[in-house]
Structure P
């Protein structure tokens with residue numbers, strides 16, 4: 001009965017469920033690796049595998065694009081890299097579900113930035129989504145007065161940075177092959193960590209551990225974890241692309257929020273505590289806001 005029920009589900013929904021599950025597994029492997037290496041190194045391995053995969057794709061099928069917006073392309077890569085760095089730092093220091101929820105505020109911020117910079121209409125549902133998302137973040141952070149922790153601030157930035165990257169993609173798609181846009185992100189995400197890890201040999205990391213860290217050579221089973229990190233990240237990207245091609249964007253976007261639920265389950269398996277009542281309510285508000293945004297697109 002369950003198999004028949006799964007077969008009856010829209011293909012796009014199936015693909016997005018798989019993508020969300022694979023993204024959560026990627027996050028789980030990033031959390032495991034963060035026990036022995038700094039976040040900047042995890043980001044490096046996450047991206048260098050993707051760079052090789054994109055380059056292999058380019059060998060089989062050359063780029064077809066007109067170009068002309070190099071600075072915007074670099075901006076997309078830089079924002080995506082910094083957002084991923086903040087996300088992986090949070091994965092290492094807070095629960096996987098909370099880190100994933102912060103990052104999943106990006107569609108809400110994207111709607112806001114698209115209204116500001118691209119003059120897209122946000123609509124009443126869009127504004128409700130923005131309000132719900134912000135309120136959800138406050139419940140997750142549960143600040144003491146106006147005091148915010150480093151992970152709170154980086155969590156917000158992981159959503160804002162990703163949103164700026166996604167907003168730029170809307171413009172870049174008119175000029176560049178999708179693989180060029182992906183490569184701009186993964187290229188910066190490979191070169192950036194190399195520079196940051198080299199700098200870390202000569203400066204005191206201290207409070208800048210969210211962006212600096214000395215390279216630690218992986219050993220034994222850690223290489224398997226690194227391979228799994230890259231494989232599941234690639235699978236997630238692939239199935240997400242197939243999902244948006246097989247169903248309405250609104251449906252795919254709404255289903256993508258199952259990522260948070262998968263992350264919650266995997267995080268508990270890795271030793272995370274369950275969120276308290278306010279934290280859980282905040283997660284639900286972010287999911288609600290994200291689904292509202294997705295339906296506006298759909």
Structure Q
């Protein structure tokens with residue numbers, strides 16, 4: 001967990017989960033394990049490996065337990081998994097994940113399409129996960145989807161994002177990742193959203209999660225840096241997109257974020273050479 005602002009930027013790698021979940025080709029377990037193992041060499045503090053979700057809704061993640069069982073864990077790296085409900089949480093704990101993530105939407109329309117319930121109902125589902133994780137001393141990270149735009153409702157009000165982020169933080173999430181799920185955010189809309197969220201959650205407990213659909217992801221990272229954020233989600237090779245958000249393209253590429261923030265003078269602790277190797281592996285996995 002992170003507690004202060006420094007000249008360091010952490011890149012939270014989400015490629016193996018958020019990146020691969022949208023690939024149509026059934027990717028062999030061995031390829032997923034190899035990618036995670038390569039990423040483990042790069043110097044990440046956090047890697048989101050998989051998600052314990054319905055295999056019917058997200059077939060690509062049906063092998064979550066096998067992937068977790070096959071990776072070679074490296075000391076100092078926290079291996080995370082997305083867990084939308086108690087069934088997923090319990091499976092993730094059996095698979096020996098180091099932390100879990102829950103997700104909510106700032107848009108009612110996306111919440112219904114993504115997890116078939118309202119925003120308030122989603123928090124009712126999360127409550128037992130947060131309680132169990134607290135007793136087991138398992139860190140929980142929270143995601144907020146559609147922080148600037150929704151594929152079903154259009155522009156999302158910054159105050160709506162702030163409320164969901166505040167509720168996740170108050171519920172016990174050590175960090176709240178703010179997701180521009182469609183990749184339609186701009187530096188202006190991202191800044192307006194962040195100014196609202198920062199009234200509720202401190203910058204050192206926030207992360208930016210930007211898809212690069214319209215090519216603004218790096219500019220949106222710049223806008224976030226200016227407001228104090230120092231953690232950003234990224235996906236190796238730019239893999240990704242959300243299967244429940246029409247028009248959502250890949251996450252911003254990890255190697256691009258690494259190059260960009262390094263040029264700005266920030267340290268990431270990552271090895272660019274290994275990232276390039278991992279990006280090549282990711283490209284070969286793409287359908």
Assign the value 1, 6, 14, 18, 21, 19, 13, 7, 1, calculated as P(r) over Cα pairs in 5 Å bins from 0, in percent, to the correct structure from P, Q.
Q
Candidates P, Q; FRET efficiency 1/(1 + (r/R0)^6) of positions 206 and 278 (r between Cβ atoms, R0 = 30 Å, to 0.05) computed = 0.70; producing structure is Q
Starting from the value 25.2: which structure in P, Q was mean count of other Cβ atoms within 10 Å over residues 86-93 calculated from?
P
Comparison of P, Q - label where Rg/Rh (Cα atoms, Kirkwood Rh), for residues 166-253 alone is highest
P
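For helix-only ellipticity at 222 nm (-39500 (n - 2.57) for each DSSP H run of 4 or more, over all residues; to 500), the calculated result is -25500, so let me know which of P, Q that is.
Label of the source structure: P.
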Tell me which of P, Q gives 23 when you compute relative contact order in percent (Cα under 8 Å, 6 or more apart).
Q
When FRET efficiency 1/(1 + (r/R0)^6) of positions 62 and 102 (r between Cβ atoms, R0 = 30 Å, to 0.05) is calculated, the result is 0.20; to which of the structures P, Q does this value belong?
P
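Values quoted throughout were computed directly from the atomic coordinates according to the rules given, and no laboratory measurement underlies them. Everything quoted here is computed from the prediction, not taken from an experiment. Cβ atoms are built from the backbone, for glycine too; each structure is taken alone.
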